[in-house]
Structure I
Amino acid sequence: MSVRNTKVTVFPSVTNSTSPTHTELVQVLARIKRGAAKEAIEQIRNGERQKGDGLLCVCYSGTFAKRNDDSLIRHSGVVALDFDHVEDVPALKKQLSEDEYIVAAWTSTSGNGVHALMQVENPAKHKEHYEEIINRYDVDPKCKNVSRFLWESYDPDIYVNFDAVPFPHMPKAEKIEADWRKVTKPLEMIRNAVPGTRHDTILRASKLMGGYVSGGSVEYDKARDLLRQEVRLLGMDDEQVQFLAVDDGMREGVGLPIREIKKIETTTEQRLGKIYYTVSDIAEEVDELYFNGIRKGYHIGFDAARDYYTVLMGTTTYIYGSPYSGKSLFWFEVLVGLSENYGLRHAIFSPETGDAKHVFAKLMAMSARRDFYDNYKNQMTEAEYKKAKAFVEKHFIVLDPSDKVFTPTDFLDCLDFIERDYNVKIHTATIDPWNELSHELDGDRQDLYLEKVLGKLRQNAQRNERHNCLITHVRDQQVKEEGGIRYFPRALPREIAGGQAWYRKGMNMISVWRPAKGLFDNENQRPFEENEVVVYLDKIKPEGIGKQGEIRLHYDVSRHRYYEKSGGDRIYSHLIPDEKLVQRTLTFEQEIVKPVPLIVHESREIDPDIF
């Protein structure tokens, strides 16, 4: 807020009584109530003095270097309203006092009008808000400029409400298509913030987002909603204070010069996040490790796999194998089981399975344990179809870029878009297969490129508490022959193109092998069965969530699901209770990311001697 001959810092929110700028607003309105300029104003009302003679003029909507719109330093969050030539001033004041958006209303300097302040939801859209205010009230249209001022007045019966609701309405305009590559930066700043730095990081991230709003990269409301969702996910005790920090930071960022926004973008801390620690910085995590030990991820539904492999959030799995080995089918089994047993949600890019409808059809067949198509007279009933469709709707999102160029970076960006557009939490993300993505080496050797991009995928998993899975083919595998049976041997990590980089960056590395019918199983001294699959756990990290080894499963063609044998019984995927499971079992509804209310109300105590 600016007063003639006096530069006053802006009050970021009229509901924030802890801010000095709120105090300044109280002081200005208190001058009106107490009559700091009572004598001069009474002379004006009696026609004995000109309106501008010796009075203060107040720019309520912001702080300005000069009094013009282009010199706005920071918006205050309120719009000044001027009602001229009012027939019944007390009646209009009463009407305004019943409006939830009005912060204050008082008799104008001349005595035959009313001045008022309205809090607005999006200060960056000052004029747009004013256009809607004109539709609501018969106000002076000339006052829509942000630098418009009101002369000081006198009214012992001034109405004041510091709990006013921000006015949300604006003319319908063409929706801004958000530049998600930019918008993600401030959100990642908050997501990566560590205890002790979070408040300052939230302020900086909100300033950056405000700059993007000002530059037209995202709508104000959408930006604020996204920032508050990230704050909410941190689970801070002072969440409401941090919401106010978001509002303060965004209002400041909207008015920052481009060079200041660039500084925030390019700082090392913003680029790398927190990368240095003492034990006290992460004391809770260290204590958890000491007192409770390593906790496993989610079990994949088979007793044989219990000690060997679990799906831990924040880690990655690489699956590889020879052609027609069932790599995708095995992983789809894992995903469907995680949804059935724990309610987890997945994003899948699987062009080898087909376009989106074919992927959904496969998942629905697995859920119903019946054919999707009527090829084998085992097609699911209409009731089973509806149930399977509802299950897949809840738990699976398919990425289908068709023939568009789709890079690993595009894939990761899409995961963020999915969570925001559908307002959901993605627990696992699958690329099937890796070679269907477009890989731009930009002069790097293949191994160096893989080190870089696989590292990025692992960091993404850690940062988002997500499990990222990559399915890939092996190269140059030679066909073997044994007893007249030709077959591909089980794939080894080094047989993946760029295998050394994969092994260095891989946390969980799994080889899936479907032995040829009749091939002899030396370990069990019997021929392999036609529907048998061997899953080799070649590398398992972090220590404690599983171990190296192998598991044997069988595929039921008619039910589209894997099972394990126990005696003569077939045991399909099921919930495996385990007190060392790292996550709680959550339903879909419990896990969904709830939208955060945009408006935060707090009751404020005003000095009774003033108002």
Structure II
Amino acid sequence: MKFSTLTKDELLEAYEKASNHIDWGLANAGETRHRLDWAYGINVSRALTEAVKTTGSFKLLSSGRVQGPALNLIVEREKEIQEFKSEPYWEIELITPKFSAWHKTEKFWDKKQADQVITTTKDQPAIVTDIKNSQLTIAPPTPFDLTSLQIEAYSKIHTTPKQTLSLAQDLYSSAYISYPRTSSQQLPPALNYKKLLEKLSRQRPYEKICEELLNKRDLRPNNGKKTDAAHPAIFFTGEIPKNISGKKAQLYDLIVRRTLASFGDPAKRENVNVTIDVNKELFIAKGSRVIEQGWYKIYEKFARTKEEQLPKLKKDEEVKIKEIKQHAKETQPPKRFTQASIIKELEKRSLGTKATRAQILDQLYERHYINDKSIQATELGMTTVETLKKYCPDLLDEKLTRHFEEEMDMIQEGKKQEETVISEAKVVLNKIFKEFKEHEEKIGKALLKSHRNTEDQLNTLGPCPKCKATLKIMYSPRTKGKFVGCSGYPNCKNIYSLPRQGLIKPLDKPCPECNHPQVYVIRAGKRPWKLCINSKCKLKEAWVKKTEEQKSEPKSESILEEPISLIKPPKKITKKPTKKKPKAKK
């Protein structure tokens, strides 16, 4: 059976059209990927962990076929940031009562030249010398594949790639959207666009949009270039969602509006560039406005339609100057990756698959190789990459990873055999581990040192309010729990209690009420929450009171969505009386 949604109609149709043919190329390629990832991941992770064990300590470390190259990308960016040397430059702004314009020379690298412009333009008239109008047609967006959904959700509803995939999987399992793990940005005509929109029109928020789209003569989506042999782009099924809220409801709305917007008309923007002459120094004012809403109207919640309108100006008109201002600035280092941009970069480099990239990123966080929303490589992450680069660079080689991806494509096309690729991988791994074993102790010492430094950094909360030493998250073997203690012990015995369960992470921002450090408490199956370590904090008192009130509230008798009468009672099982067997005669 082949299907992309879990709606009743599609499952029945898939059952009726079920085929005896199995795509062995696809199956064998999938199995090869599984075996390769297992061989790489389990052996490399064991090698790193065993290297640390040679020092007499233990630290569970991991790497893999894609995890190593992914970490290398982040570390290389971190090095660029650390080695970056900023240079000063100056910008000059012409300010009027209604708008601003910037000097045609965007950046002045010489302060004297910037000062000269200020001198030249002082008390001089500003005359409009040129006005250029242009129109830009903006095509509707393409339907979502998984990567573009993860990037858009991170930007618009602030969910991580891992959260987005989890929420999308729930929506798929409930038959509200199609299969999310797809690389396609195309909706095929076989979907019956008209039927799909008619079904969605039963949902009030989308009723009018569907009506307008159904009145179009040519109902076609703006399909993208990316395709997937297994599944189409992500789309809504039209099934009416029940009991969805929060981020899940927002993600559903994002997918629905994006799919609808792909059927919309192009939008049009008008751009205006005005040149202003102040004693032969030229300044440019830029304006932009939407003149035809098109698909913006459908995707307005999530579309960026920022407008900067200029007043109506005429050529040779004099403009009143409020101020001509010089801005001193510095060049900025490259930006760190975000969770969305690293997923995009991995896809661009053909590292990992659409379904595994979010998981790989999560593993990097779990192993403390990276931290923060704006992804920063920790000392452990930096040392791991430097160590592997020195002793076994093949583990970080993205060309090697890409080579095996290409070979798996060849398996799918029937041009290569599974065992041939696996045998080649074993030869590569044996060569890597032979080199690794020769330097095991050196690798272990370097990794252990960076691990301890990273742990120390990640557990630091800030200065102690009593002695100005450092507050740290510590572990008590006696109570088998974590607490916050002062590094100035035994001179300072200032301590704070922490919840017994859950992962505790320091927060950069202090408590807004009492200025004490805050921690982030993460528990399985529960929403993470912020906690001030000060037991006498007013915010904490209010939180405790609210929790106690919730506990005292009477629980509802039933949490079932259906009435109890619709649930069949279990059958009574009655034992049949057993006849006693007569004793055998001697």
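Derivation of every value follows stated rules applied to the coordinates shown; laboratory data play no part. Computed from a prediction, not measured in an experiment: that's the story for all the values here. Cβ atoms are built from the backbone, for glycine too; each structure is taken alone.
Looking at distance in nm of label points 7 Å out along Cα→Cβ at positions 342 and 382 over structures I, II, structure I comes out largest. Can you tell which of I, II yields 17 when relative contact order in percent (Cα under 8 Å, 6 or more apart) is derived from it? Value 17 for relative contact order in percent (Cα under 8 Å, 6 or more apart) corresponds to II out of I, II.
Identify which of structures I, II gives the largest calculated value of FRET efficiency 1/(1 + (r/R0)^6) of positions 158 and 310 (r between Cβ atoms, R0 = 35 Å, to 0.05). With respect to FRET efficiency 1/(1 + (r/R0)^6) of positions 158 and 310 (r between Cβ atoms, R0 = 35 Å, to 0.05), the highest-scoring structure among I, II is II.
Each of structures I, II was scored by volume of the Cα convex hull per residue in Å³; the highest score is held by II.
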